[in-house]
Structure P
């Protein structure tokens, strides 16, 4: 056979052996990423939280469902009685910058609901 074929077969054989656990058949390369920093969490006040919800046209119930919390939790955030946790704050930061993110990731979908009079409305 050709030299190229033999080389490819050798590589495929090594790949198969590596996938079965023989780490001596593989090559690894460590790449160091420098100067990668995580942006600090933004602290939102009650008015800012409500503004984010309203700018996305979300009801308290829908907003709570999107964040995996109860409606009472969102109400307490918006009254300033409690503050969101780190993961919720990070989601607020994302939602504040991209108001379509919930639909892009199909967390929020719009479905037509047929009303009693035969008309339909879009519902979250």
Structure Q
């Protein structure tokens, strides 16, 4: 079975997001002295984005599972950003809504039967 086009799009977007986030994180850390705990968290999530994007690219089940987990986490963070809006909020309500919508779209697409079937196939190296 051929790779669904949406999987390709999600894999590329997830990979680019991970790489750009790593660059932004380290630039911000070294230029603005970002807190170390935030640096570690953001580094881990960016590396996971890249790893799961590679899993999607090669049609691995763990790539799909990981991408679903990352998208679920994105929905949770977006909802938390909307619920806990304070003067200390890092993102605007618009950003939270867009994040929720995009992540729900990823979850919806990745759970479609055609996409799920693609990840059940035996892959040739």
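Computed from the coordinates by the stated procedures, all read-outs in this text should not be read as laboratory data. Only a predicted model underlies this, so the values are computations on that prediction, with no experimental measurement involved. Cβ atoms are built from the backbone, for glycine too; each structure is taken alone.
Before moving on, here are some points about what is shown:
- When distance in nm of label points 7 Å out along Cα→Cβ at positions 80 and 104 is computed across structures P, Q, the figure 1.9 traces back to Q.
- Among P, Q, structure where relative contact order in percent (Cα under 8 Å, 6 or more apart) as derived comes to 28: Q
- Computing helix-only ellipticity at 222 nm (-39500 (n - 2.57) for each DSSP H run of 4 or more, over all residues; to 500) across structures P, Q gives -14000 for structure P.
- Highest-scoring entry among P, Q, by distance in nm of label points 7 Å out along Cα→Cβ at positions 16 and 40, is P.
- For 2.8 (distance in nm of label points 7 Å out along Cα→Cβ at positions 8 and 48, calculated) the corresponding structure among P, Q: Q
- Structure from which 2, 11, 18, 21, 19, 14, 8, 5, 3, 1, 0 was derived, P(r) over Cα pairs in 5 Å bins from 0, in percent, options P, Q: Q
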